[in-house]
Structure 1
Amino acid sequence: MNSNLQLLHPYPFEKLKQLKAGIEPPADLSHIALSIGEPKHPAPEFVKQRLRDSIDKLALYPTTSGSLELRKSIGHWLEQRFSLPAQSVDPERNVLPVAGTREALFAFTQAAIDSSDSGPIVVSPNPFYQIYEGAALLAGAELHYLNCESELGFIPNLNQMPEDVWRRCQLLQICSPGNPTGAVMSLAQYQQAMELADKYDFILSSDECYSEVYLDEQKPPLGLLDACQQLGRHDFRRCVVFHSLSKRSNLPGLRSGFIAGDGELLKDFLKYRTYHGCAMSLPVQEASIAAWGDETHVLENRALYREKFAAVTEILRSKLEFTEPNASFYLWPKTPIDDAEFARGLFAQQNVTILPGQYLARSTDNGNPGQNRVRMALVADIKECIEAARRIAHYVDSLK
């Protein structure tokens with residue numbers, strides 16, 4: 001077996017399972033899970049109907065590149081959402097459907113890293129989505145982490161990284177809106193990342209799967225392709241973005257998303273995927289076309305999250321210290337005690353599960369940026385979220 005498999009860390013939820021082992025929470029309190037970022041809002045009925053109507057297409061092999069109709073619908077959505085000029089996203093060159101961002105982030109790293117080079121490096125935010133790390137390690141690359149601290153609005157400080165690391169960097173992974181912080185990059189921050197990519201010849205990969213869950217309807221998060229256009233990079237050179245229907249449309253089980261950007265990079269990635277065997281089934285493509293073509297359900301989805309954030313933050317504001325995120329459905333508060341102890345004690349006393357922040361990050365010379373923080377995913381319905389917030393408040397009070 002690939003010896004790099006031994007480099008992989010236990011997944012955060014494996015650690016969480018061990019943390020909770022042997023605990024018997026109060027039987028009179030129903031369990032509330034705020035640990036996993038799995039949307040719980042109803043999937044759009046019209047998408048489910050499109051899936052049912054297309055079920056006979058399971059008899060056909062899908063192409064790896066997906067149907068032109070799907071690629072056109074994605075290109076149109078990108079142009080509308082990120083204020084790109086009409087027809088600036090070529091469905092033949094700039095878009096490739098994928099089986100969700102998780103699969104594509106992993107696969108793209110395998111295709112992008114040239115292990116024949118001496119000591120390839122992937123630079124990642126810290127904390128981070130664990131796929132960034134696992135993909136890099138299995139591709140034979142070394143990981144370097146950029147801590148996301150509150151002093152800089154939880155945006156990775158690119159000035160932190162020494163020049164010798166940038167010289168060996170082949171891929172800079174960013175995540176905006178961030179998981180677990182909800183932080184959103186500015187145009188100036190995107191510009192700095194692009195300038196570094198040009199100077200040191202690496203790829204800029206942007207995970208944007210939370211881009212459609214934001215709190216201010218008048219301030220949608222900026223995306224990398226939008227930044228490219230504003231900065232005159234009309235060919236999206238060196239830049240790729242990843243989007244998904246999981247969070248946007250409450251369709252995590254559909255496994256549908258896309259990668260878009262630099263046409264030359266996507267041409268090589270399509271070659272990789274042809275061998276990888278990850279073509280999206282035709283019924284899923286049909287359902288995806290329906291989902292990307294509708295914004296009404298997305299507006300309704302954001303309204304539900306906005307309501308939950310308002311209610312939960314009102315309850316917890318005087319109990320825990322946190323910055324209200326610009327986007328995503330996570331809270332990232334500080335804890336008055338060690339974050340793992342906090343999560344274990346909360347489960348034991350209140351039957352609420354949250355994720356210790358240290359499980360989402362790695363220790364560096366500057367410490368572990370997840371230490372003494374926890375991630376709370378406000379994915380349950382509003383009644384459960386409010387009940388969970390009240391229980392968390394009671395638990396914090398008990399620590400005093």
Structure 2
Amino acid sequence: MNAAVAPRTATLILLCGSIVVSLSLGIRHTFGLFLQPMTQDLAWSREAFSFAIALQNLMWGAGGPITGWLADRFGAGKVVFGGGLLYAAGVGLMAYSTTPLMFTLSAGVLVGLGLSATTFSVIYGAVGRAVAPEKRAMSLALVGAAGSFGQFLLVPMGQHLIGDMGWFAALMGLTFAAAFMVPLALGTAERTAHPGSANAIAQSAGEALREAFGERAFWLLTLGYFVCGFQVVFIGAHLPSYVIDKGLTANTGMLALALIGLFNIFGTYGFGLAGGRWSKKKLLAAIYLARSAVIVLFLLAPLSHLSVAIFAAAMGLLWLGTVPLTNGLVAQIFGVKYLAMLSGFVFFSHQLGSFLGVWLGGFIFDRTGAYDIVWVISIALGVLAALVNLPVDERPLARLSAQPTR
């Protein structure tokens with residue numbers, strides 16, 4: 001283990017980082033619940049709402065390399081602190097948005113930038129550097145599972161607040177939850193790296209980027225992550241409205257998102273642990289292929305409360321298992337010195353897919369009155385992602401052979 005990070009400090013970083021990710025992702029997963037009540041009350045189109053959430057994902061991804069570099073350079077604590085402030089401000093201003101433009105600036109820009117500083121790239125970088133190499137897979141899996149727990153906890157809470165108090169009060173409640181990330185940032189602060197650690201490899205950020213950009217594995221992982229973003233954000237943002245359109249209730253949509261979060265706890269943790277024992281690229285291919293199969297079965301089966309619940313549980317097991325596996329491969333191949341920055345670049349592709357998935361869902365629905373085309377695209381992309389992950393070379397780069405794997 002890095003001599004500069006004592007076990008107690010590593011545990012604190014893991015604990016506080018996990019809670020931050022739990023809050024950040026949990027709040028973000030509630031936004032699909034606001035689509036129908038806000039668009040109906042404010043007379044907006046679904047495309048207008050979807051565009052703001054799509055831009056949020058794009059800003060999240062675009063900010064990832066920058067916040068990742070800042071965290072690698074100055075420590076995760078400062079980045080999480082600023083990100084928590086932006087996030088809370090964005091959610092609060094969502095409640096006061098009276099036009100699609102205001103909603104786009106608050107939900108899209110501010111929350112998106114806040115997410116880039118309070119989620120996987122920054123937290124995984126801090127945790128990956130803090131823990132011993134043999135504990136990294138388990139630790140990254142725990143962080144991913146925490147994000148799923150936040151979804152499981154906050155989605156029902158968000159629906160309860162919307163039902164009892166209205167969408168405005170619900171957003172204000174989520175604002176206070178987001179603000180709690182600010183003091184938690186203190187627990188994610190890292191100590192200065194020991195000179196003999198992997199953090200001290202004589203490589204600049206620019207050199208690390210040029211090295212990664214020259215590797216085929218980096219681009220294959222990036223392409224696969226694009227598909228992940230398209231699928232999960234389309235489903236997360238539009239599934240509640242999809243089931244309502246088909247004659248089921250808002251509670252069914254809420255339950256679906258909560259079940260995705262619940263089963264994702266086990267899926268993310270399980271795939272994270274599995275990645276420490278078996279080929280990560282093969283596990284990634286299996287996840288993407290299984291997602292396509294689950295979507296096909298969901299569309300072919302008669303729609304009911306039970307079929308929605310089964311679909312949500314199955315997708316939950318496959319939901320964010322890609323995250324510890326993809327980030328684990330980046331660390332395995334390129335080392336951890338610039339893990340947050342490199343993960344941020346890979347994640348940008350994920351968010352490009354997210355932007356397209358959530359926006360295309362609203363765009364196509366407004367023009368066809370259905371989501372059928374987007375479901376078919378999701379199936380095809382899952383098969384493509386499975387195929388592009390299989391050729392990834394999982395071996396560490398040659399320069400790491402004489403260095404610690406940290």
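Quick note: the coordinates plus some simple rules give every number you see, no bench work behind them. Computed from a prediction, not measured in an experiment: that's the story for all the values here.
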Output 17.7 (Kirkwood radius over Cα pairs in Å, for residues 190-301 alone, calculated) maps, among 1, 2, to structure 2
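Suppose you compute Rg and Dmax of the Cα atoms in Å for every structure in 1, 2: which one lands on 19.9, 62?
2
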If helix-only ellipticity at 222 nm (-39500 (n - 2.57) for each DSSP H run of 4 or more, over all residues; to 500) is calculated from each of 1, 2, which structure is the one that comes out at -12500?
1
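With relative contact order in percent (Cα under 8 Å, 6 or more apart) computed per structure, which member of 1, 2 shows the largest figure? All intermediate terms of the calculation are to be shown ahead of the outcome.
Working: 1: 25; 2: 28.
Result for relative contact order in percent (Cα under 8 Å, 6 or more apart) over 1, 2: largest is 2.
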